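The structures come next, written out as C-alpha cells.
Only the coordinates and a few stated rules stand behind these numbers; no lab work does. All of these numbers come straight from a predicted model, not from anything done at the bench. Cβ atoms are built from the backbone, for glycine too; each structure is taken alone.
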Structure P
Amino acid sequence: MIRTATPADLDAIVRLHTEARATYYSGYLPEEEYAGEAEVGRSREGWARAVDRDDATVLCAETDGMLTGIAAYSPREGVMHLSQLHVSPAHWRKGVGTALHTACVAAWQRDGVTDALLEVFAHNLRAQSFYAARGWAPDPERPRAGTHLVLRLAVPAAGRP
C-alpha cells in the first residue's frame, strides 16, 4: 500500500532512510556522515520539514503494516525533483520501489509535470540500474553534481508507460 506520510511516521522514516543509505555509502564515506548521531538528527529535521511542507510530497510504502519504502518529491526552480526513494534492504526486489516510483509518476502526470530530475550516488549501481529501467537518463544539461549523477525523466503523458 502506498500512502502519504504523516508526522507519526517520522521515526520509521528516519530508521529506513538511515538503513538504506548505509547500503550504498558504506565503504565510500565515513560512517558518521550517513549514520552518525548528528547526521541522523539532520535527516530527521529534513524529513520532518518535508512531511510538513505544502509543496512537497512524502510517500510511504507499507507491507503488512510495516514501513518498507519511502519517496519524496517537490518542485524546484520549475522542475520536479525526486529527492528521495529508499526501500528497506529486506524488501529489495519485491516491487516496493516500483510501486513508489509508479505512484510518483502517476501524481506527476495528474499535475501535468513533463520532466523530473534526481541525483543518485555515483557508486550506487543498484539504484542507477533501477532508474535506467524506468526511463531515467543522464541529464544532458548537468550530468553530475559532486559525488552524484543527475538523471532526468521525460514524464510520459497520462495513460502511456
Structure Q
Amino acid sequence: MKDLVQAFIAKFYEAVIIVMAVFLLLSLVGLGIQSWRVSALKDDYALLESKYQTDVAKAEALTEKAKAEAIALEKKWSEKLLNAEITHNAKLQEIITDSNSAKSAVERLSKQINTATDRMSTATRETIIEYASANGDILEKCVSEYRTVAQRADEHAADAKRLSDAWPD
C-alpha cells in the first residue's frame, strides 16, 4: 500500500506540476496578448494624437485665413465708405454752390420784378401786356420746374425706401 500511496502522491504532484505548467503557459500567453493589445492601443493613441495635432493646426490655419479675409473685407468696406463720404461731401458742396447761385438769381429777378412793378404806373398799355405775358411764361416755367423737382424727389424717396427695405438686417 505504501507503493500505491507513493505512486498516488507522485501522480498527484505530476498532475499539480502539469496544471501549474499549463496555468503558467496560459498566463504567459495571456500576458503576451495583453502586451500586444497595449502596444496596439499605444500605436492607435499616437496615431490619433498626431491626427488631432494636424487637425488643430489646420483649424488654426483656417482661422488665421478667415481673420485675414475679414480684415481685407473690412478694409475694402472702409475704403468704399470713405470714398462714398468723399463723393457725398463733394456733392453737398456742389449743391450748396448751386443753391447760392440760384439764390442770387432769384434776388436779381426779384429786383427786376420790383423795378418793373414800380414802373407799371408810367408804362404804356403794350408794355403792361408784354409784362403780363412775360410773367405768365415765367410762372408756367416755374410750375413745370416745380413738377420736375417734385417728381425727382418722389423717385428719390421711393429709391431710398427700396434700398432701406432691401438692406440685410
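Set P, Q, criterion distance in nm of label points 7 Å out along Cα→Cβ at positions 87 and 127: the highest-scoring structure is Q. Figure out for me which of the structures P, Q the number -36000 belongs to, where helix-only ellipticity at 222 nm (-39500 (n - 2.57) for each DSSP H run of 4 or more, over all residues; to 500) was derived from the coordinates. Source structure: Q. With percent of Cα pairs over 28 Å apart coming out at 72, pick the structure among P, Q it was computed from. Answer for the origin of the read-out: Q.
When you work out mean count of other Cβ atoms within 10 Å over residues 71-78 for each of the structures P, Q, which one comes out largest? Looking at the calculated values, the largest one is P. Hey, semi-axes √(5λ) of the Cα gyration tensor in Å, for residues 111-150 alone derived from one of P, Q reads 26, 11, 4; which structure? Matching structure: Q. One of P, Q was used to calculate distance in nm of label points 7 Å out along Cα→Cβ at positions 7 and 39, giving 4.8; which? Of the structures listed, the value fits Q.
With FRET efficiency 1/(1 + (r/R0)^6) of positions 23 and 135 (r between Cβ atoms, R0 = 41 Å, to 0.05) computed per structure, which member of P, Q shows the largest figure?
Values: P: 0.95; Q: 0.00.
Result for FRET efficiency 1/(1 + (r/R0)^6) of positions 23 and 135 (r between Cβ atoms, R0 = 41 Å, to 0.05) over P, Q: largest is P.
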